[in-house]
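The structures come next, written out as structure tokens.
Taken together, the values in this text are just the output of simple stated rules run on the coordinates, not laboratory data. Note that this is a predicted model, so its numbers are computed, not measured. Cβ atoms are built from the backbone, for glycine too; each structure is taken alone.
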Structure 1
Amino acid sequence: MIGRLRGVLGSQRGEIVCIDVAGVGYEVHMTPRDLVSLPGVGEEVVVHVHTNVRDDGITLYGFASEGDRDLFRVLLTAGGVGPKLAMAILAALPAAEVIRAVTMGDADALTVAAGVGKRGAQRIVLELAPKLTGKEIDLTGRGGLATVRQALEGLGYTFAEISVVVAELSPDDPVEDQIRTALQRLGGR
């Protein structure tokens, strides 16, 4: 398996980069978020890689950090999540936000990714919460943004309104404070 590539960035076409390592060009699929962090063509680059082997070929998925690659691998363990869907999730949300959403039971946050519906997001949360709990974030004392979402939905706010406001909340605050802050922000719009 290829786990990391260090070489010269040869080219970039869309979301695929070619990395020249000792005269061999490796095509690597990356998220737009990770593409932005790459140096210019002709410069040295290090990319953390997941190698996906299938009957029809070998595909490399690249990430700017080992943590993102490890989260990608965890996402692949969820039923119905393949490499393309896992990449879509990481393209839509930073790794810390994916971990927060899964561990806090905030399935709605995952639905912003292309191809992730409400049921799929709920399955991802259910299957991955035990694997991600305690990873990269401290969960002690957090009430969960899922509760805030439910409260706002109960008051008749739309998914779009809720998503904007919930993204601005601090998960460290008590749930009551989160709801109060969300309502103040929604009232001011």
Structure 2
Amino acid sequence: MKDYIMRADAVKEQLKSEGRRKSMLLHSCCGPCSTSCIEYLSEVFDVTVLFYNPNIAPEDEYALRAAEQQRYIRDFTKGVGCIVCDYKPEVFYEAVKGLESCPEGGDRCKVCFDIRLDFCAKKAKELGFDYFCTTLTVSPHKNAELINLIGQQKAEKYGIEFFPSDFKKHDGYLKSVKLAKEAGLYRQNYCGCAFSLRKD
């Protein structure tokens, strides 16, 4: 999986050279993280953002992040769609039962990645998208290799193409910070789940 950046660039270059556009369902964790990812992908994909994050707590935080995601797409992009899913934290809590004490970046986070990528892959297949992807790799705190491995597993499970990424590379993270600031987006100070708020 260590060649995922090269493979992503190769897919983009092939689509550019063929003058073809494909449809992309992009899972997004928040507006700020989506900014540079949308910019990068929109060169060759017709992007629809999927806001599905049952890990986020509390509910008003979920609503705020969802609203900011929608505002960014509405006011700062062209031709980008957006799907905001209902708030269902029970999905997350059931999946991570027994992993509540795990440190950040551990097994609980792996399960959290799995939940969201599984939903995105399944939804992309149901809705007839060509590819699916996630903004999670733009964060310097997330394990891109693990996320890409899970993404590929979901692609095989549902029979749909996964677009590999490490969006933080090529100054992607710095660009996301800049774009989010220019758009005046709310930037949260914790990953999302109640456990990431703990001060151990």
Original post:
Of structures 1, 2, which gives 1.15 when Cα Rg over 2.2 N^0.38 Å, for residues 43-98 alone is computed from the coordinates?
Top reply: 1
**OP:** Given a value of 13 for relative contact order in percent (Cα under 8 Å, 6 or more apart), point me to the structure among 1, 2 it was derived from.
**Re:** 1
Original post:
If distance in nm of label points 7 Å out along Cα→Cβ at positions 19 and 35 is computed to be 1.7, which of 1, 2 is the source?
Top reply: 1
Original post:
Where is Kirkwood radius over Cα pairs in Å largest, in which of 1, 2?
Top reply: 1
**OP:** Using distance in nm of label points 7 Å out along Cα→Cβ at positions 115 and 131, single out the structure from 1, 2 with the greatest value.
**Re:** 2
Subject >> Comparison of 1, 2 by distance in nm of label points 7 Å out along Cα→Cβ at positions 91 and 155 - largest value held by >> reply: 1
**OP:** For the read-out helix-only ellipticity at 222 nm (-39500 (n - 2.57) for each DSSP H run of 4 or more, over all residues; to 500), a value of -16000 was computed from one structure; give its label from 1, 2.
**Re:** 2
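Figure out for me which of the structures 1, 2 the number 1.00 belongs to, where FRET efficiency 1/(1 + (r/R0)^6) of positions 11 and 163 (r between Cβ atoms, R0 = 30 Å, to 0.05) was derived from the coordinates.
2
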Subject >> Ranking 1, 2 by mean count of other Cβ atoms within 10 Å over residues 59-66, the structure that comes out highest >> reply: 1
